[in-house]
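Following this line, the structures themselves.
Only the coordinates and a few stated rules stand behind these numbers; no lab work does. None of these values were measured; they are calculated from a predicted model. Cβ atoms are built from the backbone, for glycine too; each structure is taken alone.
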Structure I
């Protein structure tokens, strides 16, 4: 049924390309050995959609892919231009032959094989490396009164730069690095900004060393091993106290308020009756893993997440999740992609189950 390939990789972002590199290094050929299916119109993964004011020198966590250093000549250029160009070069240098745009709808299991159904046909495979990331699943929390708001509500994925907020009163919701970056940009042109988070933000001026990094990854990994929905690595690391952040703190831009209770037609209100008028609510509230196409496999456990050991799904060793949980950073994605490739190659050497 469908086109046969020993391994199917879904997604050509950092994790997917790292996995494809590992499969290529192991001797698998594009096509019959492995295929990379990507839903985007061109290389770059989620970096294709980053806001135009996000420059390479201000973007966190851009790491080199294995085998080809990321060395842009001009780090002041937009990340949405430079990183996709780098991914494009990477695909060509290692002849990864990414198929795009191919949008995966469903993955089903039939005997020893998996069937990957897409808008470009069906692939039959013995192993699957899923690297679909989170960008296509923005998380927007529900708050009472949201439907009555007369202003504009948008998510980080909708952000195109600060100009559209000129003269507006803006409420930014979220405690991550994206919220801080966007808030600092918007504050330069807005009539007023309000920053709201569920928990008090934690700023760190200590360097993000290897020991601290291992501890952070271990905390996230503990959750996915237990089958719980993963926390993002960024949410555990806290916020970097850069010179720009210090300046914003001194200017009062990063004076944080706790979460409001409800939304009104003209703004937001807290439980004590305090209110803030707003023209725009920007939900910088993160993303969820894009795993809906795996639903027919019934991989989720009672904890609401998918139990993963390393990158291997505990309930089905044919399936690996990369860029998920502890590997949801560019460095982590590199390691996870190559680890998944090694495990999958070992699986292919085993006799197929009857």
Structure II
């Protein structure tokens, strides 16, 4: 372990549930704890926060021991910010006083100017209001800002968008993206939403029944076919891209990634902006040659990296290298046999659709 990592080991046994975790996490960026309800995500987060005391526990934050057999740093002494599913604001206080409330417990050396946080979340015009005059999205933005007001060294977020409707989620996601890009502290983010994970995460921890099924950098982990991790019901990968061109006559935008370019529907995103693209395995077909006369506009050359069984006995997953990037395709085993799919084979990918994560 390096001094820029978080080491977490917890063993906790409750009637009907056990948590058995041994993880080393990156010391910056967004780590998503992903899994269905009951998989242990929130329990792990609460153990890291010191809100649950595991039967056996160890937590080291960048070389500092917060918990082991001899040491127990209580929650109020851990330099963390915690965002709950509900904003849980103090109803009798204004937004300004809510932001200042937690700062009373931190030493003067850690006091920082709140103006950048207020500006980041666009809540300056809300400072004089009380929570009953805020929308659901505004309440949660204030709740996240309050967690940051204590100048934490780690931010823990427990499904912060789960209580919001779809419109309010879309309102807040851009703020969370800005937070990820600007904050130089680790964020551990609990979610069972494929969209949130695909848009926000740098590192993925997939959990089930209190155990870690797979973990690693998001793009590499999603590209694994030996242990495919599905965000939702579908296998697929996430790519980093840049908006390189906009074709107003056809309402399309070209996205450049490390391996090629993809055309998608133009959503008015500015040229040069960095975006994420999700490509599902079901939306990729494979061919031995370049079929120029086709309705599919995104055709890329690649090289087969590996092939593995999918969940259905008649289907296979194929990982294909496209430059330094890896995409995953799903096809029938009959088609794989007819195409003689094998590692090292040159292949053409026909990508029917891509999802621009904005």
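If you work out mean count of other Cβ atoms within 10 Å over residues 84-91 for I, II, which one comes out largest? The partial results should precede the final answer.
Values: I: 19.4; II: 15.9.
Sorting by mean count of other Cβ atoms within 10 Å over residues 84-91 in descending order puts I first.
Suppose distance in nm of label points 7 Å out along Cα→Cβ at positions 260 and 284 works out to 0.9; of I, II, which structure was it derived from?
Values: I: 1.7; II: 0.9.
This figure was derived from II.
For helix-only ellipticity at 222 nm (-39500 (n - 2.57) for each DSSP H run of 4 or more, over all residues; to 500), the calculated result is -7500, so let me know which of I, II that is. Please list the in-between numbers first.
Numbers: I: -7500; II: -5500.
For helix-only ellipticity at 222 nm (-39500 (n - 2.57) for each DSSP H run of 4 or more, over all residues; to 500), the value -7500 is produced by structure I.
Out of I, II, which has the highest value for mean projected area of the Cα convex hull in nm², for residues 196-267 alone? Mind dumping the intermediate values first?
On the way: I: 7.1; II: 6.0.
Result for mean projected area of the Cα convex hull in nm², for residues 196-267 alone over I, II: largest is I.
Quick check on the output: 24 is relative contact order in percent (Cα under 8 Å, 6 or more apart), derived from one of I, II. Which one produced it?
I
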